[in-house]
1. Hey, helix-only ellipticity at 222 nm (-39500 (n - 2.57) for each DSSP H run of 4 or more, over all residues; to 500) derived from one of P, Q, R reads -8000; which structure?
2. Assuming 17, 15, 7 is semi-axes √(5λ) of the Cα gyration tensor in Å, for residues 47-94 alone as calculated from a single structure, say which of P, Q, R it is.
3. Please compute distance in nm of label points 7 Å out along Cα→Cβ at positions 135 and 583 for structures P, Q, R and give me the label with the greatest value.
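Only the coordinates and a few stated rules stand behind these numbers; no lab work does. Nothing here was measured: the structure is a model prediction, and the numbers come from that model. Cβ atoms are built from the backbone, for glycine too; each structure is taken alone.
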Structure P
Amino acid sequence: MKKWTKVAIWLCAAWAVLARAAPPLEVYGALPGVDQIRLSPSGEQYALFGVIDGSRKFAAFSFEGKPLFVMDMGTIKVRDLQWAGENHVLLTVSSTFKGPLVFTENVEIDNVLNVNIAKRTARPIFYGHNQLPGAVLGQYGIREVGGHLFGYFGAITLERGGYGGFQLSNANEDLYRIDLDSGDALRLVQGSELRRNWVMATDGSLMAHSEYNEHDGVWKLYVGPGAGRMVIQRLTPLHSIGLIGLGRGPGTVLVEDNTGIQDVVEEVSIADGKVEPLFAEVTTEAYLHDRSTQQLIGAIVREEPKAQFFDQALLARFKATRKAFRGFTVSMISYSQGLQRMVVKTEGGDDSGTYWTVDIASGKASPVGYPYPAIRPADVGESRAFHYAASDGLDIEAILTLPPGKQATGLPLVVLPHGGPIRVSDEVGFDWWAQAYASRGYAVIQPNYRGSSGYGRAFVEAAFGQWGRKMQTDLSEGVTQLAKDGVIDPKRVCIVGASYGGYAALAGVTLQQGIYRCAVSVAGPADLKAFFNWEGRRNGFDSEATRFWRALIVADAGGDGVMSVLSPTSAAARADAPIMLIHGKDDTVVPIEQSELMESALKRAGKPHEMIVLNGEDHWLSREETRKVMLRAAVEFVEKYNPAKVN
């Protein structure tokens, strides 16, 4: 393991001499130079998505770094990458669907590309099947059966209509088995109006499935494909219970239940319904499965030592790997069978992010890619945890990023709340948006306000009824504490955020006053009544999603008054600082109408504001060109109204 430490120290020392002026903002706004690195099950190969020779590509390599297949991806939005056996890689991609065929509103639709490394081909998973329109509604695992490699996917089936064509008869999700070599498709289960998830046994048989009726909030777990023997029934009006996959041993499945007093992960025996809790008193962030059997072997958790394994030998390998990169935040990105080889990512300190391949047998770690290769150690601002008390005494943890080379005294501040808002959180590490502001001389605070993940169920429950209330003051109280500590100048503060963070930015200068010198909202809700009407049209006015949002805001079916009070559009005349609105035209999570309504309200009130429309952009800032436009506009707006340098 000492070899790994020497490699890390050498790399940082080599970069340390390259201190220079701050990189251009485009360096921070660019999509990562490398992402989604995944090992094949054997660990003999890895694949990634990144910039090669100036353009975005998919590439597969031998473990030693020899190129096996490279494919240009252009502007395709890749959401996930996973190996299927040793010869196939499945790329989950998405695009904005604009049409009334199935959905009344624009939606983001997933598809899956089946990349055959040996044949150097890439085709949609439903290629050649006219009755399957190409939308993948769910992915339910990969299994090798009788020498054939199968993938299991959910899809809507078109039925034959008049004149020999195909037409939509319903929008129910059917379960298909796809032979990844031949492309042959077999429908295993015909869908129903209930929301379903399936778990395939190791031998490819359909082991269990769940059904959720979002109208009455009843969730059921059944053995096999049909409504035969029911194992569990629960009432969950606000959340569907997650059916994750296989449990630790044969005949068990993994269930994630976030609907009760505590977040619970359970292993359920489908033979007798026996339930065994797993991962007690920790926050699970990802589940780990055996690369051969797909049985559960552990989980990545938020708490130290950042993972739990049922096999102590696996835990020892994981701990030894993290120990080799002492002083850095270390994340396991991918692993081979038995964790004999791993891909890990280091960040934090002065590391803007480095991907490493790790080989246990040789004790060797090799850097294989850098998400932000133009950002050197001298450019990286220190990131650390910071605690303070909310007005009701609740402990709030925030991430504080300081500008590189500056003393933590009297700094200008950017408050950067995350979106979500529930079960999302920021952690210590390299955050491209926070670091962009830090590079321009600003301290940045990212509060994990009530409702954020990683602090227990009670912390999540504390958010309900506090949208625009204590969730909002959780942010400004962090500003107060930093001012008391002398870290920041309380007269030089702006607030910037996206999604719910965008709402918080708008609320910070309308529902609150006297705190911020400017606000930037990226895709933030602004008119809650209009937003809920849009959600209702899309999901149904008695849907799980609608019930959840109403519970969070505490607005029943007649709660329009509450929505008005908490809407920045209603308080636009009270805005006490300039506002910038930035919104993607193809946003399917918060429609651009929300920023347009806020723009109109500010215009009527005669308040200073700017509006930028990002053509072709979605909610997640997936396009590099428009992401750069967003970042430059947001930073320049803050610099205009809250300059980092004071004459």
Structure Q
Amino acid sequence: MAEPLWQPSQEQIDRANLTAFMRSVEQEQGLKFGSFTDLYEWSVQHPERFWPAMWRFGGIVAGKKWDTVVEDRDMMPGARWFVGSRLNFAENLLRYRDDQPALVFCGEDGSRRSVTFAEMYEQVGRIAAAMRGMGVKTGDRVGAFMPNLPETVLAMLAAASIGAIWSSCSPDFGINGVMDRFGQIEPKVLFAADGYFYNGKAHSSMERVKGIAERIPTIEKVVVVPYADPEPDLGGIRNAVLLADFMAPADGKPIAFEQLPFDHPLYIMYSSGTTGMPKCIVHGAGGTLIQHLKELMLHTDLKRQDRIFYFTTCGWMMWNWLVSSLAAGATVLLYDGSPFYPDGNRLFDFARDEGMTIFGTSAKYIASVEKAGLEPGKTHDLSALRAMCSTGSPLAPESFEFVYDKIKRDLLLASISGGTDIISCFALGCPVRPVWRGELQTRGLGMKVDVFDDDGHSIRGEKGELVCTAPFPSMPIYFWNDPDGQKYHEAYFDVYPDVWRHGDYVELTEHDGMTIYGRSDAVLNPGGVRIGTAEIYRQVEAMPDVAEALVVGQDWDNDVRVVLFVRLAEGVTLDEEMIGRMKKSIRANCTPRHVPDRIIQVADIPRTISGKIVELAVRNVIHNRPVKNADALANPEALEHFKNLPELQT
């Protein structure tokens, strides 16, 4: 009988926010929950009671309470939440105004800065006053071409205080990638840093900022934040001003927080854009706030005294998720730069130095730390650390073991999964439940998540499509430039009527957790049997000589054959012996159908800006189909390695 990798102690369970929430609901509503499973079932059966309970527990600040919790609760999409309420997102994140650090920043160049809650409120007020002074109003768009700096957070909060809509891209985007995004939404203001640091080098952003300002006529002001250069030259950039000069006229008056409807637009996020122009996904202020409070306070057990970190750029939804921690009064730790410069200890140095209590990162990063042979638990004082979150791709079972063996034994390891589409998660951690090898602990409270087969039947103990069968507050409120909702419908509702299909290939486990096998649109189908790509990656990437891998299905001889591409460690060449070892491992630990027909060494593997491998783009290349938007890739030149490969012609 398998044992869990971690069990919370009774003291940990008693102290958890989740336990306090369960008790408060029991008292409010005359209920008795025997277990977390009981709470989950109640939350999805009675959303009109669960979400108001979360509103109260999260202490949401609002100018007006709701008239109706949910209208048209059976419409998906179409349900409306907390109708009649008026609130402001920024006001909720700025509710604390004391001398506790709100933001602590560490840069790759060694710089460190701290901003208290009181200082944050004052600086946000000055930026907001400057934005109002130039005519920014509710509904205007504010763009950011920024590294993960404190100023990025301050500018977002200033925009949200007015009711302007925030959208950000990380500075490693090329100009076409930025134009594909900001060109659609037409911002009025652009915040941009002069440059950024990565892998030991300073990179200037000024030419791209100049080009963006020239090509988007709606931009009335470019606010430049000095970072790589303390005195950047603004010459040639249309309507450019340094942040300090932009803020200078503001007089420090209290912030006028616009009281807006629950579903007022807050953020515009973007699909990856690897199959065409990125879709502009608009998220509402209230839905984002209450969902993030639920996930941070209940599923992550975030408290005021916590110091929470997520390794992310400002172009990934985990940045938005992280910043919402301010609403709980926690200190947000920001890092910008390479996590492996000068070596793989950099983020663990940050964790040690800052007393980090919650460490968020990607599954790829954890695997890379393991590959590098690091043992942070031995080399670093991580006594403050009590939770680690992982997302971006499925966390391999071996990585679960690595975290507990080499990082910390007494730790909540929360493998979480959701996406830009919902600016949140469908599956999360649970501080009152054990952690099992290779499993996400639970479905999110209030999220009626199920697994469907191809015919739309609910299944257990089998792999299928991750779906959500009832509305939830953080669904997109709409897509930009999609007046009839057609793009929105095609993105999620074109397979199962009135049911959200997320595009993940998953299985619900006997522990009421979830295992993810990869994206369902990348599922392999040899001989008509569906195979998740993650199952193959787990075997191959465990090998020391394999840096990373990518697997696709190639249409061949009226069937599909499995093709595995590998990028090997420096100086290693693929040979028949290594191919044999790979096939043997896959056959032994998966099934014979998982064994690739072809294993091919490549020099590089293409990724999105946020670090996700792009199986579909490679599949298009090997079938001589166009890749519609290579600008969405961090390394589009890598696609060249997959063109006209002789190994795929026979």
Structure R
Amino acid sequence: MAEYESIHGTRVRYLTSDPTLDSSTEGQVWYNSTSGTNKALVQIKAWSSGGSMNTARAQGVSVGTQPAAIAFNGAPGSPVGTKSEEYNGFSWTATPETNTSRYDLGGAGTQTAALGFGGYRPGVPNGFSNHTEEWDGSSWTSSNNLPTALWGIRGCGLQTAALAFGGSSAGPGVPGVSTTSTYNGTSWTNVPATLNTARTQGGGVGNQTAALAYGGRPPSTPATATESYDGSSWTSVNSMNTGKMEMGYGGSQTIAIAFGGQIPPSFAKTNLTEEWDGSSWTQSSATSAQTAFGAGCGTQSSALFCLLNNGSNITNTEEYNSNINSITQAAWSSGGALGTGRYALQGAGTTPAGLGFGGYEIGVGYKNETEEYNGSSWSEQNNMNNARGYMAGFGTQTAALASGGNDGSPPGKTSDTEEYNGTSWSEVNNGNDQVKGGGCGTQTAGLTFGGQPGARTDTAEYDGTNWTSSNAMNTGRTTVGGGGTQTAGMAMCGETPPSVRLANYEEYNGTSWTAGSNLTIARNVFVNNVGTQTAGLMFGGTISSPPLVLGNATEEYNGTSWQGVANLATGRTKDGGTGIQTAGLSFGGQTGPGNDVTNTEEFVTGSETVTASTLTTS
């Protein structure tokens, strides 16, 4: 029997404690003499379910990454052949549709700068297409055509530097083409380099000067054939273990992945996954179901599989993760119900020490109720002096502040400011007559901004005694969310009249506002006092009206960009919110016209932990 050393070239290490657990330790085996166990650090490779798509279809395209993808077009044609949706890592959102209905096309680019080209147009004589469209993050625009109309074509790269190869200009069963074309952001050009093996309906990853083509449909290619492109020529490299076509794919020229699809010549659907390490293919964890005609994107360690067919088109999405870390997903869980259901209330503190105050109760009017949360239940406290809603609120459970809002008296706004000391509220110097504005900070160093009437840009600072005007926001808005501190504040989303929802994000440095990366979903929100400039959090809100579409999406900010995470269990708007990125709190709000609620949800962010496995014998 071969020993570990003869196989791996090293001995099992004898250690008194586990080594540093990082990528340098991956694949290592050691004996921990303190615990008396053999241990190893192994990579976890697994598929898991993602959010369902809005429209079931297949043979479309997806580009981008696992937490930021766009999927577009698909079969069987009208009315789904022009559909386009964006993925935020948890859920899909419908976007404006493409101009041309088609399927089995090629794609390239990112979620905000995508490219679609070629494909088959059902219902059109000789329906092979050379049409090209570009996506700019908000709409699709037609661009210059491919040199040849092709379906089953594949591509990779960026919207401004794309590569297209293979495809077919005839029906199924007819050999594909070996043509290669480049796109410069304006037009296509055929290049001298041709594939060694003509192919259609295969896989393709990489960029314009470093690509990989693999698989495809017989008789156009051996379905295992793999080729590498260096910007000037294609070179045959080691073949796949199992030939596939109409599969999902992702990665780069040196680190690629292939999953699902059909296995010629029987065309049976498969759940097989293979990984490419730059020289050879290795089988990996199987997808949860045998599917074909799907679209894939992402990387070898973080891939996305969507637009699936398991005999019929389905809305399922699957995510692939290959990591030495044990991943715990972000999640919302139910908390104790408010004593009084209401909306347009505000909050302070965090879990397990939250505070909710004010708001509007349907059929009753504006409220002065104050409730404290202990991590499991709410309890009534002394009321505010002035009943109102739509105010700014921030601080802690024992040192909170409420400013502005609507108290129901003409002209429907107040400049009243109150402080809470953990027992009772007291009147202090008035601030702005701000309604539906944002706020953040502490009771002695607060910040308010935006709001109504109109779409205000004004900003005010509070020092624990007095209010002082500061520099205006760049974008005036109402129903704006807030977070951070007085010297590192955040303004998120909002609305401009008459009802234009915004995804805009701005940061305040104690003196002025600077525009930052937008959120992924435009909405108006009411939650304040959540997150920080380096660890932001935003949830809920209204996405459109009419028709009324309430949001359950949650987004996290890492100091550079926003990314979708776990959805609220109940989509709502005008809810109270507070907390930090790792421990958020949402309570009350509206789930529809005439329906205020007592629901409370607690948020815990995701985490990754490196864990060594204990080896056992059996």
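1. Derived from Q, not from the others.
2. P
3. Of structures P, Q, R, the maximum of distance in nm of label points 7 Å out along Cα→Cβ at positions 135 and 583 occurs in Q.
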